[in-house]
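Below you'll find a set of structures to go through.
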Structure 1
Amino acid sequence: MYIVITQKDIEKAGIQNSESGMLIDELAYGAKQWTSEMLYSENIDHEPSELYNFDYEDDLLENTKTLQQLTDILEKIDYDFDTSIIKISGANSLQAGAQVALNYPDEWNEILEAYTEKLKDDRTDGISKEYNKALQDELDDWHSDRRKQSMCGQG
């Protein structure tokens, strides 16, 4: 014999002991286990804060193809570099970021370091859409794994 309880049953009975009011959380609360909110708040300090397998230099090159993109990035990372020395002309011309990387390697390394730190500091609200998405995907996967472990009694 089985007892079937649905979300509608919980709502109809007006039961809400957990913050979400979802069936799984009500059952967890009743069994004195962590609800999804408790799981999230307990694990937030341990979630990934940066990407470890991200090519920051490739991302910076991708986001500094034009002189305007380079200027915008330099402004956002608060790095002073005279972009008037960059010459972009002709179809075979190097992209703006590539010119800096090849002709001014010390400055490029400083720009890359500042860019990397800015991405890490801003987390998923940063200046690189690619980094933001990759970190958000990593966070989503991490939280999903924590939920699965919790559901299996491993969390």
Structure 2
Amino acid sequence: MKKLLSALIILLVLGFSGEALATWTLTPSMVSRTPHYILWKVLCTSDGNSLTATDIVAEMSDNMKRFVTNSTLMVMKISPGTGAVIPNTTIDIILSDAQETAIFTHTTYSKDAETTGILLSEDYGAYPPVLEKLYLTLNDIGDSGDQVTLYFLCWIE
């Protein structure tokens, strides 16, 4: 009886903590690379809440980090999910540097269509470098499972 009671308590604790531990899933990947440019993306899958400042470099493979760190952010494209994973609302984005200082803050990007040609120098006054960290903050875009993909074109020295 004690074993059964212990097992039930463990299941209850795990069941209640499952929702509390739900987090956004950030999946960075390389799209293409030339000697001086790299195009990479991060697929952002919502947990039904806003995404607090999260270091997207920390989510990259070591190989990807090798190319992305010390590159310069130039242009971003925002591609909202479609069908069952389309966001319910517009998209707000904050990019912050390694010191967690906002270097790009813009709101109300379309939830229905891609937004291309976003110059990442607008707020920073120059094209910001990607050093050891790059933080991403997103608003609550809708239901758990809703997605947005961010594409970054960077210059490699």
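Using FRET efficiency 1/(1 + (r/R0)^6) of positions 79 and 127 (r between Cβ atoms, R0 = 25 Å, to 0.05) as the calculated read-out, with 0.75 as its value, let me know the right label among 1, 2. For FRET efficiency 1/(1 + (r/R0)^6) of positions 79 and 127 (r between Cβ atoms, R0 = 25 Å, to 0.05), the value 0.75 is produced by structure 2. Largest in relative contact order in percent (Cα under 8 Å, 6 or more apart) among the labelled structures 1, 2 is structure 2. Thinking of 1, 2, which structure, once helix-only ellipticity at 222 nm (-39500 (n - 2.57) for each DSSP H run of 4 or more, over all residues; to 500) is computed, gives back -5000? The structure behind it is 2.
Matching task: 24.1, 80 is the computed value of Rg and Dmax of the Cα atoms in Å. Pick the structure from 1, 2. Structure 1 accounts for this read-out. If mean count of other Cβ atoms within 10 Å over residues 63-70 is calculated from each of 1, 2, which structure is the one that comes out at 14.6? Attributed to the structure labelled 2.
Only the coordinates and a few stated rules stand behind these numbers; no lab work does. The structure presented is a predicted model; accordingly, all values stated were derived computationally and were not measured. Cβ atoms are built from the backbone, for glycine too; each structure is taken alone.
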